[in-house]
Structure 1
Amino acid sequence: MAAPGQNVAVVVHRAGELRLENRPIPEPGPNEVLLRMHSVGICGSDVHYWQHGRIGDFVVKDPMVLGHEASGTVIKVGSGVTHLQPGDRVAIEPGVPREMDEFCKSGRYNLSPTIFFCATPPDDGNLCRYYKHSASYCYKLPDNVTFEEGALIEPLSVGIHACKRAGVTLGSKVFVSGSGPIGLVNVIVAKMMGAAVVVVTDLSASRLQKAKEVGADFTIQVKNETAQEVASKVESVLGCMPEITVECTGVQACIQAGIYATRSGGTLVLVGLGPEMVTVPIVNAAVREVDIRGIFRYCNTWPVAIALLASKRINVKPLVTHRFPLEKALEAFETTKRGEGVKVMLKCDPTDQSP
């Protein structure tokens, strides 16, 4: 392996202040690996920390490296690591439990209150040239899976976790609200899990076009309809009410439409995060036995995603619409903030800018 150069990192200092900085190259601990980062996607949460300096109770108090949708190459392994070696290409699961608590024991480690999570204050992310991570949460990529596909496993995992929580199965009729990156991965996963029909709503015609491209059967461009009107449009294109609604916007009116749209006895999964308090027709949901479920990130999804990508059962490549070298990170963040394209990918290795 070539000797490492400088460790350039994308760092948010406070709301509105994003900088490229040199950080020391970390030394991996006994159960860690040092990675040369390759591809890192920009998430809405990264932009939110840059713009607002916080998400809910998570506040940027000290400078923090952004980035949590990532892949790279192992260049050094800790003394206790046996399943990885230098040269291995890996996808990184950004959430690493710090202790074996009740949530870890039950297999729902994403709910552990002390979990380490890349680019969630105070934990640094991996939008940098060199990054160390727990070896157990680095997953070897097969040769036919690209670095970018590896980085896209993170948003894809949100879709896998949401569709599992929703109970998508053979023949399901599914309504996905919102056609951003997370709406799109839910379309891909719902179809993969056997959904017969998927209908997607969004404000943007270009995003709905992308939803069609990744497998949506119907799209509805929302203009200024009421929540009930959106629900009845969904019912009319499907010919019935969907059993499952996956709400990916967090917008109050969309959550309302999600409740009205879902068939009695069906399930609404809330994926998008908006304001802490929203007004919803909860009695409508209660008397029709519509189950409302939340999701928090994901757990146990990387092996599933890698198997799906390696077998070519799903295609996430159309999600990447823009690529920037790490040095142009500020430009990449501005592009994401303007809502251009779908997924903006940063290329961290100056010697290899390939997908």
Structure 2
Amino acid sequence: MEAKDTVKYGIVGVGMMGREHLINLHHLRSEGVAVVCIADPHLPSQRLAQELAHLFNWPIKVYSGHQELLDSGLCDVVVVSTPNMTHFQILMDIINHPKPHHVLVEKPLCTTVVDCQKVVDAARKRPDTLVHVGLEYRYMPPVAKLIQIVKGGSIGQVKMVAIREHRFPFLVKVNNWNRFNINSGGTLVEKCCHFFDLMRLFADSNPVRVMASGAIDVNHKDEIYDGKVPDIIDNAYVIVEFENGSRGMLDLCMFAEGSKNEQEISIVGDIGKGEAFVPESIVRYGTREAGRDGVQTVKAEDDRIKYDGLHHGSSYLEHLNFLSAVRAKGVKAPAVDLQDGLISVAIGVAAQLSIEKGRFITIDEVLDKRNCKG
């Protein structure tokens, strides 16, 4: 596919994130992309997406289901931004479709490890299909800068990765699907797969076991949907141990709107420390030898970003990176692949299970699909 050729996108699921992808792709028009079709059974979401497409002067075909979109043959690339519990079947249908489609799927890859593994196995049989998992926090400028510092050896061998996310509660979604673990995979899968992915990236190692403590303490307690009270936790501490001996820790609170930064990431190595702050977009790093007076502070920016959107420009950079892989015709693998998606979900599943069982859960237990008994 030459640079001058238009890469045609279809978006399956045009709720909040689907429309966010549509806007990002609009800002990538100069790179030779166009959204040509969308699919969503929810009419209000369809209409909002159509209004955006009209504004962008993109004539689009509208379908109620993903299978019709695939069968239309209109697009080369499919963005999947539907509710979590639908990802598995949609991905399997895309991967098994006679016409190859490259895929960018929103996180989490699937809500269960078993489903993730089935997608990984199916995709192996389709070398003509690229699948990129939307763990876009890697691309946030302060996080990307911290990754660069850590990978450059400035802090030495990583020993501890601490991530704090103190934020607002889950947003309202179509039919309130995200209020229940059965739909979302649980808070530590739905929201925190981002952070488990970052931990693994910083540690440069695979997880061994997970211990977590969490609860529903403030949010959603007075909400009832179809006679059911939401069961998603709103705060947790999670410890992840890695093969190389490094450790990760997540401090999650979803009733902490009174925070200057939503995310604070701290990486400590044997010779130094680095920190990133979002949305301040500040990175600090220094060595043990230089001490406090030697700590440097930099403002992290990326001039390539044309649209900040909901995630500080990371979705724009994610699309730019994915488009590069698509244009490379299979020579270049997606930066965030199916294995990354699988492991990030596995850590989240292990953490959810650890809260339920009150003990460490090994990653092998989760990946081997054994019954995890107390």
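Laboratory data are not the source of any read-out in this text; all were calculated from the coordinates shown. Everything quoted here is computed from the prediction, not taken from an experiment. Cβ atoms are built from the backbone, for glycine too; each structure is taken alone.
Work out which structure the value 21.0 belongs to, where mean count of other Cβ atoms within 10 Å over residues 127-134 was derived from one of 1, 2.
Working: 1: 24.5; 2: 21.0.
Working through the options, I get structure 2.
For distance in nm of label points 7 Å out along Cα→Cβ at positions 103 and 199, find whichever of 1, 2 sits highest and give me its label.
Numbers: 1: 3.5; 2: 2.6.
That would be structure 1.
Of the structures labelled 1, 2, which one yields 59, 49, 42 when Cα extents along the principal axes in Å is computed from its coordinates? Write down the numbers at each step before the final one.
Working: 1: 61, 39, 37; 2: 59, 49, 42.
Working through the options, I get structure 2.
Figure out for me which of the structures 1, 2 the number 0.75 belongs to, where FRET efficiency 1/(1 + (r/R0)^6) of positions 23 and 319 (r between Cβ atoms, R0 = 35 Å, to 0.05) was derived from the coordinates. Don't skip to the answer; put the middle values down first.
Details: 1: 0.75; 2: 1.00.
Answer for the origin of the read-out: 1.
Here mean projected area of the Cα convex hull in nm², for residues 95-214 alone was calculated and came to 10.1; which of the structures 1, 2 was it taken from?
On the way: 1: 9.8; 2: 10.1.
The value was obtained from structure 2.
Thinking of 1, 2, which structure, once Cα Rg over 2.2 N^0.38 Å, for residues 183-334 alone is computed, gives back 1.13?
Working: 1: 1.13; 2: 1.27.
Here the read-out was taken from 1.
With mean count of other Cβ atoms within 10 Å over residues 231-238 coming out at 18.0, pick the structure among 1, 2 it was computed from.
Numbers: 1: 18.0; 2: 20.6.
Only one of 1, 2 returns 18.0 for mean count of other Cβ atoms within 10 Å over residues 231-238, namely 1.
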